[in-house]
Structure 1
Amino acid sequence: MLKKVAIITNGGDAPGLNTVIRAIVKTAETHGIECYGYIEGYKGLLNNNYIKLDSKTNASGLLHRGGTIIGTSNSTNVFNLKCEENGQIVYKDMSQKCIDNIKEAGFDCIFTLGGDGTQKSGRDFSLRGVNVIGVPKTIDNDVAHTDVTFGYNTAVSVATDALDRLHSTAESHHRIMVLEVMGRYAGWIALESAIAGGADAALIPEIPFDIEKVAEKVEERKKAGKNFSIIVVSEGAKPKDGDIVIKKKLDDGKGLDNIRLGGIGEQVAEDLEKLTGLVSRCTVLGYVQRGGTPTAFDRVLSTKYGVKAMELAMQEKFNVLVTYKHGEMSYVSLEDVVGNNKEIGAPSGNTAKSNIRKIEMDDPLIKAARALGINLGE
């Protein structure tokens, strides 16, 4: 019988994290189960830094709050941790220390709230005897086996609002306005916001684009008397025979995504200005997309994820990921989530063995975009 559980929020922050925490805590308290939160994700687990969570005190008033009250980290792979010894950089597997911390604290289950990398580590812990239940979090909407991750709807809403605002400037000044949105390896935000915001083109990682085709779309609009265009670009979009634009290479350690993307929007804007003669400007939404108040949809979805996670724990259905499929809350094995990426401590992200949920070419969003005449750079 469960007595104590702990929550970890790891990776990038996302609207709805606090709502999941609230739902887990309130559901647990209804059944006499104590809840705790590790501070700053897996870093807190390694440092044995955790706090008690109580719906009457620190876990109260969370529905509208963005971010996470227990902090997060996206640079800590405890299975392959970057350390310094005698002036030299070495890599150590520190997972046993984390496991010892969990056992010493008496936690019966660990909830891992995060995306691909977070759930990969969750699966690795499950192989070493830790009871884990994952909850999929990423505004990129690219976690395998679930239709919608919490935080995604808020990000799309922010991007759509930005497009609405860019439309007036584009039309007034007869410009091409390029909006660069998040989406490292999947273009869900770009494509859905392009449809919702009436964009003329959407460039996504799944379809390497031909800038000449995008320019043709702009020229078609000019001939029709529309001397402005709106282009949405995923940060991970890349041209045909080209590569993603890397702003900075990091050295946070092995098993982590050590690249910081940024710059594709500016590149697209410059290229289109040369090809069409229209003045082009780029707006990068960046962290605005994942900060602040979650939408009502994300509040409800996050609540359902949290309640389902706690229910699975009470049913002792461990080492699974909570999923939202076809309108129903369910779960899949963490083994299914990592797919072929089986090696403990191995990198997550866009590797050949990763199991990221990308947009398929027969997806209804792709069909809708093409039907509406939204150019996909093809």
Structure 2
Amino acid sequence: MMTLALGLRLASVAAVAIGIAGCGGGGDSVSTDARASAQATSTIVILQRFQIDPTKVFVAGISSGGFAAVQMHVAHSSTFKGAAVYAGGVYWCAGTGGAATALANCGGLTLPSNQASYNSTLTASEAYLDAQSSLGTIDPSTNLRGQPVYLWSGTQDEVVNPLEMTDLNSEYQRYGANVHFDNAYPAEHGWESPDGELACGTLGSPYMVRCSANGAVYDSVKTWLTMFLGPLKPRNNGKLSGTLSSFDQTEFGASPNLSMSPTGSVFVPRDCAQGDRCGFVLALHGCLQEASLIGTRWVTEAGINEWADTNKLVVVYPDTIASSAPGPTNPNACFDWWGYSNQYDPNYALKSGLQMSVLYAMVQRVTGRP
């Protein structure tokens, strides 16, 4: 079986290994007081329950985390009230084909033309979604109607073909979601943020890019949080009043068998820690963005904490680890959107999916949902 390595430029199809990452590569680094003040503590805490408004529970993700965010949103649409997806794709995109299908159809294989390989799986995706909704293995698809959904796809993305995100746009519209599709920026594959250390059209680690609109730095996080919450209080560009901590993921079932790290990160605004009613975001990184590889750069450059600090949002950042045989074949620490969990999980996109269950248990803890 091919290995997965989604963020590599490949001279030929034969040289590829599978895995979905974010993107970037080259570009000037940026340093902000906010990032410097938001380093995770060395103490590992127990993830706590907070007073979370059930109408303000959202999921966001980039690349493999984008595909996983779609899975979480569709499977648990009674819980999640909106989603932000960067360079992901349609629900159950890989089907039952495993890594090779994920690579060829959905994202991860860069062709000699510098375009990402793509074959539409939209029809199969919608048929599966409808069937699973009827069976009750996911929440009713009718929950998606009217929900805000933000989509990001860079025009220069060589890792996840922009046509894949066009399919996702069509899918969400079919189910009645209120979609905002940012697909005109000359960006490479990556998460867009004013704090991204890489220029918009570059490709490479840590896959955190910053883009401009009308001569000003763009802030995609502001766009989707405004969709989700309405008018926002100003972003905190200084020292954050909230706390960024490492939390124990193992109590939720995280293990090497699921390619998940023993710890993740959680950002808690001061007001939320003091008992105020708050919102919640589950934020999922891409391949090659795990903490053991890039440290806190995903957590501190995503640009979510700066808005969360002033707008009362608890943010949980689950983390993965790279793994290989005899365990799950996931050398680039991707979230599971093709069924690698515990060798192969045919239910990877359902509520009963092995990794999905771990992630949702974290959501249950923070939000108090049954």
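Every number here is computed from the coordinates shown, using simple stated rules; none is lab data. Computed from a predicted structure; not experimentally measured. Cβ atoms are built from the backbone, for glycine too; each structure is taken alone.
Name the one structure among 1, 2 that Cα Rg over 2.2 N^0.38 Å of 1.04 was derived from. Answer by label: 1. Where is mean count of other Cβ atoms within 10 Å over residues 84-91 largest, in which of 1, 2? Checked 1, 2; max of mean count of other Cβ atoms within 10 Å over residues 84-91 sits with 2.
For which of 1, 2 does helix-only ellipticity at 222 nm (-39500 (n - 2.57) for each DSSP H run of 4 or more, over all residues; to 500), calculated from the coordinates, equal -6500? Traced to structure 2.
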